[in-house]
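S.K.: Dropping the structures in below, format is structure tokens.
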Structure I
Amino acid sequence: MPFCSNCGAAVEGRYCPQCGTAMDGGAPAGGPPPTVAPAGGLPENTAAALCYLLGLITGIIFLVLEPYSKNKLIRFHAFQSIFLNLAWIVIGWIVGLAFTFAWRLSLLVEMAFLVLWVYMMIQTYQGKKVMLPVIGDLAAKQAG
């Protein structure tokens, strides 16, 4: 399906239904549309990546703020960020208690979560939707 080169909306006819730009065959066929900012807001990929920045805080902020709270992709990433950070807290706490003397294992778990957090921000900013096992399914259900 072609996308409008002006606003990124999906186009089925000769004119963009969003902005009215004439389609002269120059629109790219297939692939995701370029991310565009909603009126007065951040581009979709930027908002989705920012959901991970401060974990619970930014996840909740993007679930509350308009127009982001109505965007299914941003809602998905906000919920996934919240669930990922809750898992990080719970698993870190359990490993910390269980392996008080094995601080290297606790440090390894913390580093794994840190790498996963950075990976999620980068992949999301690049427009890719990464679904984490268990957490991703929960986030998809919550996002609707």
Structure II
Amino acid sequence: MKIPLLFHLLGSVIWVGGMFFAYLALRPAAAMMLEPPQRLPLWRETLRRFFLWVWISIIALFVSGAHMLTTAFGFRAVPTYVVGMISIATVMTVIFAYVYFHSFAALGRAVDAKDWRAGGAALNRIRQLVAINLVLGLATVAVAVMGGLLG
């Protein structure tokens, strides 16, 4: 159980920690120091690299989670907190897929066209959805800890 838990925790730390850093550290610094022609290409490249790790994290989370679920519970009733974690992770994954395939793609097209207004709108949408996913990710950590302690 330790190896799947390790991959599960690493996936969570990479995804949620990356969102925390991007939203609360990089975003305000980039907005303060860079104009759109510099800021938007920086974001596209940063997100391109980060999103690869998010995909890897999602795979690690669902594979390790499924393994731990079947190992720990088999065909018995799954605790409510585990169902909550699975539900939140599913919503987060759907939001991320939308960000990746819609908003991030729009950001890339705008940067290629040097359409800074459209790029700013795409980045703003990404920002909003990352904020939602960040809150959901932090909530999942709370559910895991409190459910594990109280469940």
Structure III
Amino acid sequence: MRSAEIVEGKLRLILNNCIAAVQDGQGELERFLAGHALAPKALHRVEVVFEELVGNIVRHGFAKGSGQSIHVWVAQKPGAIELIFEDDGMPFNPLEAPLPAAFSSLEDARIGGLGISLVVKLADDLRYERLPPAAGAGFAPCNRMVVRVAA
């Protein structure tokens, strides 16, 4: 993890391009949400959404060892927790991804590929934005995913 801080009541995380970012970020997320009196079910939903989206960005959005980062903002809104994920990886709108094929038995089930559909089910609101190229130095996100989970 590159950094974690509270800015104007919101948690701001800057995560590395590695799968350890999931665990690093989850610890900070849990500490932040501990002060927000969430029901266990809501807390679990937020944690699953965080894990699935950060993991997908790391696995599919970046070239290994690229040094790119994921910026995550977490805020409590009326009746919801809002998470904003920004990255400078390859364009990918998860809302346009095909649904996974149904399986009739455990033997037919394939491993993986269910994360996005799970996030869609857990979120109350979900939107993706492809951001225009930004000029200048520093982090220039091109993907933004905004997720609201009922508190």
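S.K.: Given a value of 25 for relative contact order in percent (Cα under 8 Å, 6 or more apart), point me to the structure among I, II, III it was derived from.
M.R.: Values: I: 19; II: 35; III: 25.
Source structure for this number: III.
S.K.: One of I, II, III was used to compute log10 I(q)/I(0) by the Debye sum over Cα atoms at q = 0.11, 0.17, 0.19, 0.22 Å⁻¹, and the answer was -0.51, -0.94, -1.07, -1.24. Which one was it?
M.R.: Computed on structure I.
S.K.: Work out the source of -29500 here, i.e. which of I, II, III gives that when helix-only ellipticity at 222 nm (-39500 (n - 2.57) for each DSSP H run of 4 or more, over all residues; to 500) is computed.
M.R.: Matching structure: II.
Read-outs throughout are calculated quantities, based only on the coordinates presented, and are distinct from any laboratory measurement. On a predicted model such as this, the values are computed, not experimentally measured, just so you know.
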